[in-house]
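Q: Just below sit the structures, each encoded as structure tokens.
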Structure I
Amino acid sequence: MADTPGGPGSLHIGSEPTLEEQIAAYQREFQDLDPQVEQIVSALSRLNRRMNVAYGRQTSALGISNTDWEVLKALVLSGAPYRMGPGELAKRLGLTPAAMTHRIDRMVTEGLVTRERDESNRVRVIVELTAEGREKWLEAMRLATVFEEDLLQDLSSEERTALGDVLTRLLRRVEHAQPDAGGRLSDLD
């Protein structure tokens, strides 16, 4: 029997198999697989990847990268006056000091942050969010809010609450089991 396009066993040349196709292939090759668990983790993985692509398109339209966004976000989360040391930023973002220095150099050139010597400790450097950097962060938040509301539009308030609770529990379990996994595996990620 020939497979119809998109039917069971069909190959999507150049594209990713559907979740169902992926799970069926995994079950064929690894019989101990729990298809329910695989559906959940594969859907989360694909959703995360696609959301990162969508956010990347939004930040790119604003003239910043996802990596710039991460630095802006860390500075905003630090609270006014939105200042941190480069070492603290590197640790928070899971980067090496050299990678953080390169990122800060670029962002200073783009006017998103400033880098100054700490007046109270001349050895220490302070990275501070500029007005332009804060505006880019705010515009990215505006775009993300529209995207996220659209993403969740079919969920009721109760479903959103339940989903948020479940995902938070899963996140806490991973954070507890892998407390050092908040950063990246390499500076290329």
Structure II
Amino acid sequence: MTGCYDFCGHYEWTFEWLRQQGGHELVKAYWDESINQDSQVHASTLITAKGFEGMKEYWGPTLADEGAVYHRTVTDDVFRIDMHECPSKGFLLRNGLKQYADYCDHCMGWIGPMMKGAGFVVDHQHNHCGQCWWEMRRKEDATAPSAPGELSGAEDVRLRPGWLRDEPVDTYQRATEPDDKTTA
């Protein structure tokens, strides 16, 4: 039987296999169709109907069940997640698994289209080391992403000593799809 973390290795392998079969566009289609429009449709239903409350209802139990080490900050205008230890990327790192060029992109690959459909945009960064942050706002809200520590205080993942490493940081601003990023 495949355990829940073992699944992450197969998942990442699938992304690379799809890329080899049909390129980046096929991988993006998989993320949107198989995750956003199928396996996580319950998330879309909650978030479309309830906005930030739906985000709390979805991500609270989901991240806890996955064993994520994270902090959540919610205001009337923003839903923020600071991921201190991503369980799936952590599994890949601990086991030396790297098939697909950027495993972390699959989150934006399904969350971005879901947020777009629900009327939200995403500011996000990931450091390829199992750490990231997300800020979701209504698409009409032009507020810039928070500065480090501004919204989530000491829990802001960007304040952790390991945030900046040798890996580049991918940045998404007001994004709704995986290609809306810059890398620095």
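Q: Looking at structures I, II, which one was distance in nm of label points 7 Å out along Cα→Cβ at positions 133 and 157 calculated from, given that it came out as 3.8? Provide the component values of the computation, followed by the final result.
A: Details: I: 3.8; II: 1.0.
Corresponding structure: I.
Q: If FRET efficiency 1/(1 + (r/R0)^6) of positions 45 and 165 (r between Cβ atoms, R0 = 35 Å, to 0.05) is computed to be 0.40, which of I, II is the source? Each step should come with its number before you reach the end.
A: Working: I: 0.95; II: 0.40.
That value comes from structure II.
Q: Upon calculation of helix-only ellipticity at 222 nm (-39500 (n - 2.57) for each DSSP H run of 4 or more, over all residues; to 500) from the atomic coordinates, which of the structures I, II produces -12500? Walk me through the numbers on the way to the answer.
A: Working: I: -20000; II: -12500.
For helix-only ellipticity at 222 nm (-39500 (n - 2.57) for each DSSP H run of 4 or more, over all residues; to 500), the value -12500 is produced by structure II.
Q: Comparing distance in nm of label points 7 Å out along Cα→Cβ at positions 61 and 85 across structures I, II, which is largest? Numbers along the way, then the final one.
A: On the way: I: 3.9; II: 2.4.
Once distance in nm of label points 7 Å out along Cα→Cβ at positions 61 and 85 is tallied for I, II, the winner is I.
Q: Looking at structures I, II, which one was relative contact order in percent (Cα under 8 Å, 6 or more apart) calculated from, given that it came out as 22? It would help to have the intermediate numbers written out before the result.
A: On the way: I: 17; II: 22.
Matching structure: II.
Q: Comparing I, II, where is mean projected area of the Cα convex hull in nm² highest? Kindly include the intermediate steps, with their values, before the conclusion.
A: Numbers: I: 15.2; II: 10.3.
Across I, II, mean projected area of the Cα convex hull in nm² peaks for I.
Q: So, one more: Suppose you compute FRET efficiency 1/(1 + (r/R0)^6) of positions 117 and 149 (r between Cβ atoms, R0 = 35 Å, to 0.05) for every structure in I, II: which one lands on 0.25? Working shown, then result.
A: Numbers: I: 0.25; II: 0.65.
Here the read-out was taken from I.
No lab work stands behind these numbers, since they all come straight from the coordinates. Every value quoted in this text rests on a predicted model; they were computed, and no experiment measured them. Cβ atoms are built from the backbone, for glycine too; each structure is taken alone.
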